[in-house]
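Right after this note come the structures.
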Structure I
Amino acid sequence: MNAPEPLLSVRDLRVDVGERNVLKSISLDVAAGSLVVLMGANGSGKSTLGLTLAGHPRYTVVGGSVRFGGRDLLALKPHERARAGLFVSFQAPPDVPGVKNNLFLRTALNAVREARGEPPLDAYDFLGIARSEAARLGLPDALLNRAVNDGFSGGERKRNELLQLALLQPRLAVLDEIDSGLDVDGVRTVVEFVQRQRERGTAFFVVSHYLQLIESLAPDAVLRLHEGCIAESGGIELARSIARHGFAASDTSRARVALAA
C-alpha cells in the first residue's frame, strides 16, 4: 500500500530576498496532524521559509517545489493559500490602524468559510464564538473592539494571532516564535492551545529556541536550519543538544565529520 502524500511537501526550495540567496535548498515533509519544530541561528532562513510559504512578495522563489494538500502551493496567490488551509503567524505582528479587530477576524473567517462551502456568520453569531475563543486564550473582550494590535502588548499580539488561528481552523499552522513576548502563563496557554488544535487535526510547523516549550509540545520531528539548508534532523534530543551546546558547536561538529569523510 502506498504511503499517503504529506500535507506539506517541500522539495529543493530556493529563495532569494533582494539580491541575496537566503534559502539554498530546503526539502521537508509535514504530515497531517503532526508537529515539526524548526531551529536555527539568527539569519539561517527560518522566517524566510514561513513567509515564502505564505506568498510574501519580497521573497522570490528561484527553484524547487511546494505541494500543500495535493496542490501546487507556489501557483496560488496568498489569499488562495489561506483559503486552502495554510496559516502563517507573524514573528512580530503588525498594527493595522483603522481596522477593528472583530471586523478583521469576521471578514477573514467568512472568506475561509466561503471557500469551504459554508454559510457566512453574521456579526452576532461571530461575536459569541470570538468571545469564547478569546476567553480560552486569556485575551480580554475589549481588544476585539480595538484596531488590530493597536496598543496591544507583545503577549496580547501573540494571543491575538492564536485567536485568528482558532477561528480559521487551518490544516497547517506555521508559528514563528509564538512564545516571544509571552510570560509563563502565556507559554502554558500556547501548549494547551496547540494540543487542542492537534486533536482537531491541525498540523503545526513551529519555529522556536525555547526548550521548555519544545519539550512540552512533544514534536514529531526537530529540524535544524543552517545557512539556508536543513543541517540536521532528529527528535527531542536534537533540541536538547542545541540547548546545551548551541548552534556553533553543532556546526563545528558537522565540519569535523565532513573533513574526516
Structure II
Amino acid sequence: MPDLPGGRPGTAPSVILLYHHIAPPEDLPRDPERLRSEGWAFVHSPAEFQRQLEFLRRRGYQFVSLGELLGQIEDQGQEHPQSVVVTFDDGWIDNWVHGAPVLEKLGIPATFFVTTGHLRSGQPDSTRLSGGQLRSLADRGFTIGSHTRNHADLARVRVEVAREELQGSRLDLERVLGRPADFLAYPGGSFNARVVDLARQTGYRAACSVLGPDRNTSDSRYWLFRDVLSPGLNTLGDRYRLSPLTRRMFSFRVRDKLRKRLAGVGPGPDEEP
C-alpha cells in the first residue's frame, strides 16, 4: 500500500467507507447492462478489500459500528478522529460470499444497507441477500439498514411513494430480523429536505448520503458523509479523503453540494464530489 497521510494517532480524519460489490474479477457479469445497472463500477476484490482494511488498521484507525459512531456524535457533537465505519449499499449476495468472511476474519463491524422488495414479495433473488442471510448477519453482530424497498429515487417520486418506500422497508426488515432497523442509506444518494423530514418521521435514527468527504457532526445526522476509496488506495482522491488538511480545505465543495441537494437542485445521482 502507498504512503498516505494520517499516520500519527489522533491526526487522521474519521471516515464512513462506502462499498458495493466485493468479488473476484472472474465473478463480474459479462452483460454490459448488468455491469451498469448493478453498480459494478464500484467493486473490490476480496484481497483488495482485506488489504485496504488492514492498511487502515496499521495506520491507527479504529473500526467502529455505525451505531457506535452515532453514539460519539450524540455524546460529543461530532465523530472521534480516526474512527472508521464500513458500510455496503444494495445488499448484493457477494457481500455475504466474499465481504462478510473478510470482516469476521479481521473482527471488523459493518452495516449492510439492503433493499427489501424481494423480501416482501417472497420471490427469491439470487443476486441479493435473502432473509435468512440477513438474520445470520444480524445474529453475528452486523448491522442491517434500509435502502428502501425498490431502490427508489426518493427526491423524485411522489411524497406518498417516498413515505411508503421508507416506512415499508423498515417494517420489512423488522419483520425479517425481529429487531429494530434504525439506519437508512438514500438510494443513489438522492435526497432533499422533504426526504430528510420523511426519514425522521418514519423513525430512522440517522441516514447516510454519498456526499463526502467532510466531518460528521450532529448537524449531518440525516446526511452522514461517506467516502469511496479506490481498490488500490493509490489515487489522488484517496490522499484527499485520508488527509485532514485537504478535507478541511475543500469542505466548501461538499457543503455547496449539500445545500443544492437539500434545495432539490439536481437529480442526486450516485456520485463522488
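Just so you know, all these numbers are worked out from the coordinates, no wet-lab data involved. Computed from a prediction, not measured in an experiment: that's the story for all the values here. Cβ atoms are built from the backbone, for glycine too; each structure is taken alone.
State the single structure among I, II that was used to calculate helix-only ellipticity at 222 nm (-39500 (n - 2.57) for each DSSP H run of 4 or more, over all residues; to 500), giving -11000.
Traced to structure II.
Compare mean count of other Cβ atoms within 10 Å over residues 194-201 across structures I, II and report the one with the greatest value.
Structure II comes out on top.
Output the label of whichever structure in I, II has the greatest value of distance in nm of label points 7 Å out along Cα→Cβ at positions 58 and 242.
I
For the read-out Rg and Dmax of the Cα atoms in Å, for residues 50-177 alone, a value of 15.1, 46 was computed from one structure; give its label from I, II.
I
Quick one: relative contact order in percent (Cα under 8 Å, 6 or more apart) came out at 26 when computed from one of I, II, so which one is it?
Working through the options, I get structure I.
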